[in-house]
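Pasting the structures here.
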Structure I
Amino acid sequence: MFYFSNVDGKKVLKSDLLTGVEHFFTTRDCCLFSKDKDMSENRFFIEKYLGQRMVTNQPVHGSHIEKIVSDKFFYEETDALLLDEGKAAFMNFGDCVPMIYYYNHVGMIVHGGWRGTALKIAVKALDRLKADYGIMPCDVKVVIGSAICCECYEVGEDVFETLQQTVRDKSAGFYKADDKYFVDLKEINYQQLKNSGVEQIDVCPYCTACGEGKDLFYSYRHSHTGDRHSAVLKV
């Protein structure tokens, strides 16, 4: 279950599935990326809180995964970061699905836009954990943060049908009305993870574009700003 906590008085969102692991999703209280202003102060106080420098990336809505190595703090054209004990990272999001994976001092942050979801980046992340560390999907805990909901995310028919091919259940996470097509990327990634053997998943109920969530997080579709909220993980 998700719950609100704080980092130096700024509101963040955590999951009790990852109790004992330093992780959180920032809110509008703490913007780690903006095209309009310098957010270095926010990054500084989070790094001070964590006690170390964080790694980050340049997402390109693909499925490329990079394993963090010492003394490299930025990864270009990467949509998932793999980190092991002693490392910390953050990744920025607007409406796409933020996912944090964890097992036994090994973790990942995964960026699931519709293209990455179509490429099954959530499953490729599991494959990488198994290949690099021998970690089985049934042992991995995954928390899925706030993202745009089905009612707010209209797509083309081609995207709708492409995403349907990535899951067994062709109805959950998909909605069609008046020749318009809508998808729920959180639900689709959830299904991909469950179909791959993940047993422990916590899904955030907030939408970034409507309801209470639009006042807590950032949405490119709703507000068209350059601001982003972030997923933060230290293992």
Structure II
Amino acid sequence: MIDEALFEEIGLSKGETKVYLTLLEIGTSKVGRVIEKSKLQSSTVHTCLNTLLEKGLIKFVKKGKIKHYTATDPKFLLEILKDRERRVENILPELELKRRLAEDKEESEVYKGLSGIKSMLQAFISDGEKGDEFLFFGGEEKEYDEAVGKIYLQYDKKRQEMGLKVYGVVPSYKRGLYGEFDYIEPRYADFPLPPNMGIFRNKILIISWNDAPTGFLIESKVIAEQYRQMFWNIWKVSKK
């Protein structure tokens, strides 16, 4: 039995499929015979005959004033598929460009207050997967208060649960600070570092812990890659 769904996949309607298969079965026929055998309405058959003619799947000859229709060689179906493949290939560059533009989109957001910072930290890793690299610089800043410390403890737990690979470069005087976090691999620098910055996938975050904590979340594949390269360059010259 012929799977009529295959014809729909190459662009034929159910009516066109029925008319085409009917003509293959009964051979050259007048429209009345096609209506009779296909059991379709007259208007549907006439419409389908016209569209099948346009697609090159049938042809007709006139005997007097009456048209007699014939299905063309079924191999022509392969030509239809090849033509559709060629058309898709022609638009692939444009489709690929659209995909790259979507990936390279650049956005920035500002978050205010402790609640805002907490939301930003969650948004920063929301699309993360196990094994993703989380890079951060722990620069010079004032001591965290209890509320900030609580936010970071919750965040550390979330990163660990997600199975992220966390690497950090922090000032040398903070050596030992990350001893309890065995999933974090720190290195230490005796030179100034970018303060409170993280790089994750296509995003960068920067936090200013002042009297009015403010966070900046930037999404840019290009910028994230630039900072990622900077991180690893600094990592190489930092101490274990």
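When helix-only ellipticity at 222 nm (-39500 (n - 2.57) for each DSSP H run of 4 or more, over all residues; to 500) is computed for each of I, II, which one produces -6500?
Source structure for this number: I.
Next up: So if we calculate distance in nm of label points 7 Å out along Cα→Cβ at positions 24 and 128 for every structure here (I, II), which label has the highest result?
Top value of distance in nm of label points 7 Å out along Cα→Cβ at positions 24 and 128, among I, II, belongs to structure II.
Still on this structure, I have one more. If we compute relative contact order in percent (Cα under 8 Å, 6 or more apart) for structures I, II, which one ends up with the highest value?
Once relative contact order in percent (Cα under 8 Å, 6 or more apart) is worked out for each structure, I has the highest.
If Cα extents along the principal axes in Å comes out at 100, 34, 31 when worked out from the coordinates, which of I, II was used?
It must be structure II, since only it matches.
Where is mean projected area of the Cα convex hull in nm², for residues 48-119 alone largest, in which of I, II?
Top value of mean projected area of the Cα convex hull in nm², for residues 48-119 alone goes to structure II.
Values in this text are rule-based calculations from the coordinates and carry no lab data. The structure displayed is predicted, hence computed values, not measured ones. Cβ atoms are built from the backbone, for glycine too; each structure is taken alone.
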